[in-house]
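Undergrad: Given below, in the form of structure tokens, are the structures.
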Structure 1
Amino acid sequence: MRTVQGISSVIAYLESVDYPVTEEDIQALLADMDVSSDNRASHFNLDHVDWWINQQQYLEL
């Protein structure tokens, strides 16, 4: 499983795949998912992040 730790790392990953977002965007997504504050900035599964990007691009069509 590919993972990164922390919001800044997931933001850097998203920029590297040409899907830039802000820290505020990530915080809003985490709040929408009702993730507990203890787990918010821990680990992000990049396979799930890639899936989310594909879903967002599909919705933009």
Structure 2
Amino acid sequence: MKAIRVGLDLTQEEFAGRFGFSVNTLCRWEQGSRQLEGPTRAYLLAIERAPKAVQKALQAV
């Protein structure tokens, strides 16, 4: 999670806002106190591989 966010050069607040996560949840994932589940892992993989496409899709919703 953190590696993807840092790779995109985004703060926790920017990443959370851009991709629809709460900052608190993002912090817990990065600290390891909350586990990532299947759908979230898939979503993060899509963000990592094609962040602009994910943003575009979110704007269309």
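Undergrad: For which of the structures 1, 2 does the calculation of relative contact order in percent (Cα under 8 Å, 6 or more apart) return 50?
TA: Label of the source structure: 1.
Undergrad: Tell me which of 1, 2 gives -17500 when you compute helix-only ellipticity at 222 nm (-39500 (n - 2.57) for each DSSP H run of 4 or more, over all residues; to 500).
TA: 1
Read-outs throughout are calculated quantities, based only on the coordinates presented, and are distinct from any laboratory measurement. Just so you know, these numbers come straight off a predicted model, no measurement behind them.
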